[in-house]
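Asks: Below you'll find a set of structures to go through.
Only the coordinates and a few stated rules stand behind these numbers; no lab work does. Source: prediction; values computed, not measured. Cβ atoms are built from the backbone, for glycine too; each structure is taken alone.
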Structure P
Amino acid sequence: MTTAVPGARLGSLYGLYFAVVALSVGWFGPFFQSRGFTATEIGIAIGVLTGSKIFAPYLWGTLGDLLPNRLRVVQIGIIGSTLAAGLLLVEVDFFGLCLVLALFGVFWNAIIAQFDTLTLEYLGENHHRYSSIRVWGSIGFILMMLGSGWLFSDVDYGFLPWLIIGGLLLSVVISLALPAHGRIHPNASNEVQIRSCLTNLSVWIFFGVASVNQMTHGPLNVFYTLYVQDYGFTAFQAGQLWALGVFAEVVLFFVLPRFIRTLDLRVLLTISLLFGSLRWMLMGGYPDVVWLVIGLQLLHAFTFGAIHSVSIEFIRRWFPGKLSGRGMALYSGCVFGVGGSLGATLSGVAWESLGGSNTFLCAGFVTGVTAMIAWFSLRSARLEAQSF
């Protein structure tokens, strides 16, 4: 069945999804701090949220591969996330907070991996257009970060759950307007193919590299807003810094589709990791140099945008067709689940024991080592330029 690409609706859903991401990464730290939780407790609680990505995406991905319409998994995820987000309005202790975030994560983590897969299914042979649709997620992130930064300069952080719920409710409405996209069920040969992929060392090295990169984003994703506020930035200025980083990512997402087929992606991955090492070390060493803090946010185009684009292309090459749902789910579980959970938890512990600056310096060292591993270990990872 041929289905026209509903680009505007897909872009809108990406925008809303990452608007909610902006609210979580930008303001969960201050929100939970305002409720009396310590840095270690905040890190562990957010680690529980991201840790649910270890198993949830693959379960949802398997279901998505089996169902004739993957869209249903996305819709269930959005509706469940909306209901779970309502529990953020309830005052709970640390254990209760972990339970709420775990429940939210089980449904929230059903969305993006399957939505990425669904987008690629809609695009078909035009898969190189992925970045031009995914870019609307970055735009949604920017707009929400700017708006929420302005809002929380005057409004109590207790309003945060209402913003999250509102974004999710709108997402439910748009997801119900998406057309179905029929597929053929997987067969035995698909199971043989996926076992072949999962026994290849290059696949796991790539997942490991991407996971460590996400882990080193832990101090940014959990404590960046608090960090820059400690050095004199206001809530609105912190929102502007977040928005600037994602704006750089937007520019890359617009430009990269023109060249991604002809690039050696191992080179792009290694360069991006080296930029990440530079970003974290300078952030840790010179957090009071305003022009440098601003400039370092531009490196987000590489430390997240370029590496995510390389990862999506990697999944497309290694997990084609009816393997795509489980491939994307494995990627999400390893990278955003294991890597994200470790990053949040370890950054919380390091933040209290070492301080913010030293935590960023450690992240920079780890990212530099990871860049060397990527360069020397991914020569057989199907990342070479493709000719068409």
Structure Q
Amino acid sequence: MAEIVVEHAVKRFGKFTAIDDVSLSIHDHEFVVLLGPSGCGKTTLLRAIAGLGTVDSGRILIGNRDVTYLPPRERHISMVFQNYAIFPHMTVFDNIAFGLQMRKMPKATIRERVGNAARLLHIENMLDRFPSQMSGGQRQRIAVARAIAVEANVLLMDEPLSNLDALLRLEMRAELKSLLGRLGATTIYVTHDQIEALSMGDRIAVMYNGQILQFDSPTRVYDQPVSRFVGSFIGNPPMNFLKGQVQRNGALTVKIGDFALTPTPEMADVLAAYDGKLVHIGIRAENMEALASPAPDALPVTCQVVEPLGSQNLLTIHIGDDVLKVSTHPDFPARVGERLWLRFPVHKIRWMDRDTGRAIVPDLAKVVA
């Protein structure tokens, strides 16, 4: 068992709180991504789990064993660092074997494990080379091979692809996901790249200001963000937000200027508490429907920018002070300065409290008195 549990972890550096009462539970064999902007606390949390840093309060358990104050070598973990941390004076073989040699394993076992790890990472023909003779992608493979050679139950990875160019990062992302799936180790992967997070993780923990804002599957984090920050951080382009005013004149509607949206019956019941108030309407670029001719349930707008992206066109549209990105088919007849109409599928909208930035859902309906 390699379940990882963090209970109410706090870490401060002077007056700065890097980890602010963080709790999470990671299942055995699960691949979890810690995602957030620089300075959000994700690497500090990873280092605390690894034993490379201590928490000021709280507990860390690995496999039902309290490791809060144990050194890294007693936690049965392996780690891949952002800068790879491979030894330039050692051959590829010796770099991969380093952790095994520190454990004083038999030479035959070391040779077998190094060979297996090298084959998995496709560097079995490079074991006699030195890191200076290797490309960036190959050095990254050495670091991963060294981590998996020790056959630890927990694998920790701190932005291992961030130093690679875009094409190589794309190739390594798929290869690494496939490899880790076969190995079955419990993995925590730190990144600020939301594409990596969405494509690789079983679950994503979105962090900001030392806290975990949402810990959920990639699909739910993308489609159902719990806050405006999560919606704006996840996705390329990020989720759109525009202001609407809740009004009840018989049926409940949300007005965008003179245009009225009618929420689903379930959401209408929740939004009734916001009667007369402004809310934020969150919707993804690909979830809006652009029309070339008027429709009674579509909002008239003017196209400001057209960006052809090959598989799609990305339109920029201003609605009052709000800027929207709308994804259309590349054949959609959009021109700068021309009129078009937007249809908002209400089941795709994520409604947000304007003051708190939190998603408005039935169990949060009490945020407005």
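Asks: When you work out distance in nm of label points 7 Å out along Cα→Cβ at positions 91 and 339 for each of the structures P, Q, which one comes out largest?
Replies: Details: P: 3.9; Q: 7.6.
Checked P, Q; max of distance in nm of label points 7 Å out along Cα→Cβ at positions 91 and 339 sits with Q.
Asks: Name the one structure among P, Q that P(r) over Cα pairs in 10 Å bins from 0, in percent of 5, 24, 36, 25, 8, 1 was derived from.
Replies: On the way: P: 5, 24, 36, 25, 8, 1; Q: 5, 20, 25, 21, 15, 10, 4, 0, 0.
Derived from P, not from the others.
Asks: Which structure, out of P, Q, was FRET efficiency 1/(1 + (r/R0)^6) of positions 75 and 259 (r between Cβ atoms, R0 = 35 Å, to 0.05) calculated from, if the result is 0.50?
Replies: Numbers: P: 0.50; Q: 0.05.
Only one of P, Q returns 0.50 for FRET efficiency 1/(1 + (r/R0)^6) of positions 75 and 259 (r between Cβ atoms, R0 = 35 Å, to 0.05), namely P.
Asks: Suppose mean count of other Cβ atoms within 10 Å over residues 131-138 works out to 13.8; of P, Q, which structure was it derived from? Can you show the working numbers first?
Replies: Values: P: 23.1; Q: 13.8.
The read-out comes from structure Q.
Asks: Among the shown structures P, Q, from which was the value 15 of relative contact order in percent (Cα under 8 Å, 6 or more apart) calculated?
Replies: Details: P: 31; Q: 15.
Source structure for this number: Q.
Asks: Starting from the value -24000: which structure in P, Q was helix-only ellipticity at 222 nm (-39500 (n - 2.57) for each DSSP H run of 4 or more, over all residues; to 500) calculated from?
Replies: P
Asks: Comparing Cα Rg over 2.2 N^0.38 Å, for residues 227-314 alone across structures P, Q, which is largest? Working shown, then result.
Replies: Details: P: 1.18; Q: 1.24.
When Cα Rg over 2.2 N^0.38 Å, for residues 227-314 alone is computed for each of P, Q, structure Q gives the biggest number.
Asks: Here's something else I'd like to know. If we compute mean projected area of the Cα convex hull in nm², for residues 195-266 alone for structures P, Q, which one ends up with the highest value? Mind showing how you got there, number by number?
Replies: Details: P: 7.0; Q: 6.5.
By mean projected area of the Cα convex hull in nm², for residues 195-266 alone, the leading structure of P, Q is P.
Asks: Okay, next question. Which structure, out of P, Q, was mean count of other Cβ atoms within 10 Å over residues 115-122 calculated from, if the result is 23.6?
Replies: P
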